[in-house]
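Colleague: Each structure below is given as structure tokens.
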Structure 1
Amino acid sequence: MVTLAYGIFGLCFLVFFSIANAKYYHSQLKYFNVKDYGAVADDKRDNSEAFLRAWYDGCRWGGRSVIYIPYGTYKLSEVSFEGPCNDMMIFVIKGVLKAPTHISLFSTNTWIGFRYIDRLVVKGGGYLDGQGAVAWPYNDCSINPKCMPLPVTMRFDFVTNSRIHHLRSINSKNSHINLFACENVNISFVRLTAPDESPNTDGIHIGLSTNIKISRTVIQTGDDCIAMVTGSKDIDISNVTCGPGHGISIGSLGRTLGEVVTAINVRNCTFIGSQNGARIKTWAPSLSSVASNIFFGDIYMENVHNPILIDQQYCPTPSCSDQLGQDNSKVQISNVTFSNIWGTSSSKVAVTLKCSKLVPCKNVQLDNINLKYHGRGGPATSSCLNVIGDSYGRQSPPSCL
């Protein structure tokens, strides 16, 4: 009987503890609706102050906070949501957020920023409308070295252990999403769209960040679908559809000394009508830098102009084109694999590996490549320059390694 009594007591205690614990955790989740702070979805008034007040209170709440943007269209000037916060921050966008149209209304290069936050979730199925068409004519950085960068739609600086999912960004003035000095961030189920002629509208731009995962995402834009620049490490990209756009790119690298990009894994992706597919690009001339341990695999190309491209003579501006030939890139590219890549090329040269004379590419592998060209001049070809590597399995076009 004593044993039975203790057993019943223990069971009751466990049930009580579970209920109390559930109530405790439930009490820790609190909603901060921006409308309660004065936000108005009339597509006219600026709601930045209301959004910031909601964030301020949520950030200082003792438990998990939901910053809630209901359905409707909200005008929003530049805002910066900053931490550290007391607990997880969940930013739920149900409505449409519209950016200011003219760049004179911005004092920084960011429209919506998140900084110094751990355990941030941004989601909701809503839209970010960058209204970039008015600003794109002011993008003259290719000819003006003193240009001011246009605002990024959503920037994450020093954000850790976070998720971004189920969002749509349209017509960004600059990049749609920018990650800088972030760690352990997962991006999924987002759609990023801008016209293919829109300048510098990268889908996702990553720098100085580690352990970033991007999956189940559609990017149709005017520049790189995903760009990984210096400090990008342990990046995993899967099930991304790119096009139009300039491809999934490493670089450009070599503008400053000691840039490093390493441990990049791009797999199960689709490119449709993009300018490039799997691309690595470095400046020429450049300073000493490194790009290593890069894998592009299980990729389908449909009418892509440069399906496989290493370009160590990258030079998009007249200021550097005059120096081409005077010096070569000093970026060491090594341990790169292109595996199981198939589909169609819109140019005759489907595989281009154009490396540096000073530091040739090392250990480049072509494994089961099947790219067709149906235009004039015969079947697809490949081109190699200053590359040390091997090819395996099927090679169409015939390997130049």
Structure 2
Amino acid sequence: MSLLPVEDAHARVLAGAEPIARTETVSLRAARGRVLAEDILARRTQPGFAASAMDGYAVRADDAARGAVLQVVGEAAAGHGWTGSIATGEALRIFTGAPLPEGADSVLIQEDAEPAGDDRIRVSEAPSRGDHIRRAGVDFSEGDRLLSAGTVLSAGAIALAASGGHPALTVRARPRIAILATGDELVMPGETVGPHQIVASNTFGIAALAEEAGGEAIQCGIAGDDVAEIAARFDEAVAEGADVFVTIGGASVGKHDLVGKVFASRDVDLDFWKVAMRPGKPFMAGRKGSLRIAGLPGNPASSLVAATLFLAPLIRRLAGFPDRPLYHDGVFAEAMPENGARANFVRAVFEGFEGTRPRLRPLGKQDSSLLSVYARADALLMRPVDAPPAKVGDPCRYVALD
């Protein structure tokens, strides 16, 4: 099979992907960043009464001409209304949030009132009718739609739902992302590393990426270079209701790359397994019914680059988040040579701006095994297939790492 262009691979991974149907109800405290599964209607009117928007005096505008003296007949504070009625020539001391008393039609702010002795005030600046009053329902009324299904719940959205009387919200369940590392050479962090072994770092980086994208990471551990063991882990993930099964390593065509054999034995429909990119060429994608398959390469940077380009957008789509553009526009902070037959995703850092576009400087080492370089990077600077040499200040495109 020939190498698939990156943009075609991206489109094919996302093809037909829809938000998962499962939902769950969570408390407001647990709702931040989740995707709302249903419209939220107000259960109450806000505010439920006309209230003062300022500290001052509730008055009748006809009585509060400049220089008028009014008798203060009581006081109202937030949560402590006054039950009487304002008559001609009277005023009520009122504080922000307190209910407007019957008979009053405006609030004279305290800066525009002067003491006149014996619980009286003198008006120094006359208010207009309706000044400094929050009318009942000015924010929303009972039955109004406050939030629409598909809303990503921000701090403001959660506060609005709370104000509308909702202590909990129905949100889309997070897609379940089963992650399996493969290879006899791998051990978990903290375990003794043998003379021919390495730590399974990718497992944790990919899990973090999956969760940042809105998924729930399910760690399937490490499977050795054994078809039966890999197949058993795959079957377990299916039984546990995974939405995406991710393998790390074993996605190439070598003697010990066994993942493809397992997928074939489980009737997985592989869409493609080579992409015209570096790092990350041995990325495979497929499906088994509603289960999505993503086979990542084993080298750390290769794995993370492929996951950033393909796995994260898929998880976002399944979680119900809006799609993001694959690329952003920037400029080169450093000259670069021509590129070859595969798109090159160069780990780079931001270095100021040129107008509104960030300047990107490639990091010095680009070996696909170097996590120290990847961890420093702000972005993947994309060099297209057969791109000519680039000069400082030339436009470029990049994938943000966030």
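Colleague: Suppose mean count of other Cβ atoms within 10 Å over residues 307-314 works out to 23.2; of 1, 2, which structure was it derived from?
Modeller: Considering all the candidates, the number was obtained from 2.
Colleague: For mean count of other Cβ atoms within 10 Å over residues 187-194, the calculated result is 11.0, so let me know which of 1, 2 that is.
Modeller: 2
Colleague: Still on this model: Upon calculation of mean count of other Cβ atoms within 10 Å over residues 147-154 from the atomic coordinates, which of the structures 1, 2 produces 20.5?
Modeller: Derived from 1, not from the others.
Colleague: Shifting gears a bit: Upon calculation of mean count of other Cβ atoms within 10 Å over residues 291-298 from the atomic coordinates, which of the structures 1, 2 produces 24.2?
Modeller: 2
Colleague: If relative contact order in percent (Cα under 8 Å, 6 or more apart) comes out at 8 when worked out from the coordinates, which of 1, 2 was used?
Modeller: Attributed to the structure labelled 1.
Colleague: Same structure, new question: One of 1, 2 was used to compute P(r) over Cα pairs in 10 Å bins from 0, in percent, for residues 83-314 alone, and the answer was 7, 23, 19, 10, 9, 7, 9, 10, 5, 1. Which one was it?
Modeller: Structure of origin is 2.
Colleague: So semi-axes √(5λ) of the Cα gyration tensor in Å, computed for just one structure, reads 43, 28, 19; which one of 1, 2 is that?
Modeller: 1
Colleague: Now for a different question. Looking at mean count of other Cβ atoms within 10 Å over residues 123-130, point out which structure of 1, 2 has the largest value.
Modeller: If we compare mean count of other Cβ atoms within 10 Å over residues 123-130 over 1, 2, the biggest value is for 1.
A short reminder: the numbers here are calculations on the coordinates, not readings from a lab. Bear in mind the structure is a predicted one, so any value in this text is a computation, not a measurement. Cβ atoms are built from the backbone, for glycine too; each structure is taken alone.
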